[in-house]
1. Where is distance in nm of label points 7 Å out along Cα→Cβ at positions 31 and 79 largest, in which of 1, 2?
2. If Cα extents along the principal axes in Å computes to 83, 30, 30, which of 1, 2 did it come from?
3. Taking 7.6 as the value of distance in nm of label points 7 Å out along Cα→Cβ at positions 7 and 111 derived from one of the structures shown (1, 2), identify that structure.
4. Comparing distance in nm of label points 7 Å out along Cα→Cβ at positions 47 and 63 across 1, 2, which structure shows the greatest value?
Structure 1
Amino acid sequence: MDDPLYFPPRELAVMSILWRTGGATVAEVKDALEENLAYTSVLSALQTLEEKGYVTHEAEGRAYRYRALVDAEKAGDSALARVRESIFQGSAEKLFAHFVSDDKLSRSELERMRRLLADRLGDEP
């Protein structure tokens, strides 16, 4: 599973629930989704994710509990790489500049980012 990961919006919403909860039944995923989907639509999304090798399931009573086989960080890395390549012409610097220019970032978040950069460079913050 070293290929770049891509999740269409509905599959990403389902994966987000599995990452957040550590595992869920179809009914639990359905209840947690913002979009009001039929049980069979949620089941279909989970089965598709399982066919792709991204989730697995195990019996739990009369239901199945699904859990992610890929972690959120790997999916995030893949998504950021696609954004960097397709929107920022492959430039991590442009992506970073865009990210830190977000007015919604708090001062404490920016300070943590500064420390991360200093650590990466081997500098004192």
Structure 2
Amino acid sequence: DVTGIEPDEVDSIKRSAQAPVSLEKPVGDEEESEFGQFIADERAESPYERAAEILTKEALREALENLSYRERRVLELRYGLGGEHPRTLDEVGRTFNVTRERIRQIENQSLKKLQSLAEAQKLREVA
């Protein structure tokens, strides 16, 4: 009686709180929607995050197209781009049969080249 709610109503509330509800249960006046459509998937990537990721990847791809095959491949291997896992200077050097110092030089040259290109500005704007 302290709450002002009848005991029968309390029992009804308890039962409804415990009863499972199908995600496919129709809801709304015309029952065109299902209950599950209104539950957010906390693990799902937001549309904004996905769009930003796509734009960033596209801008990166366009920027890398301005490099020679060797420059592009060194950056892909060093930074793990395009599905690669990041590799050490030694590992990349073995791939190209050159020293780690030469790979470091190619990497630095490639990064400087990217910084001077207009496409690099797109990367900064998207980030």
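Nothing in this text is a laboratory measurement; each read-out follows from the coordinates by a stated rule. Keep in mind it's a predicted model, so treat the numbers as computed, not measured. Cβ atoms are built from the backbone, for glycine too; each structure is taken alone.
1. 2
2. 2
3. 2
4. 2
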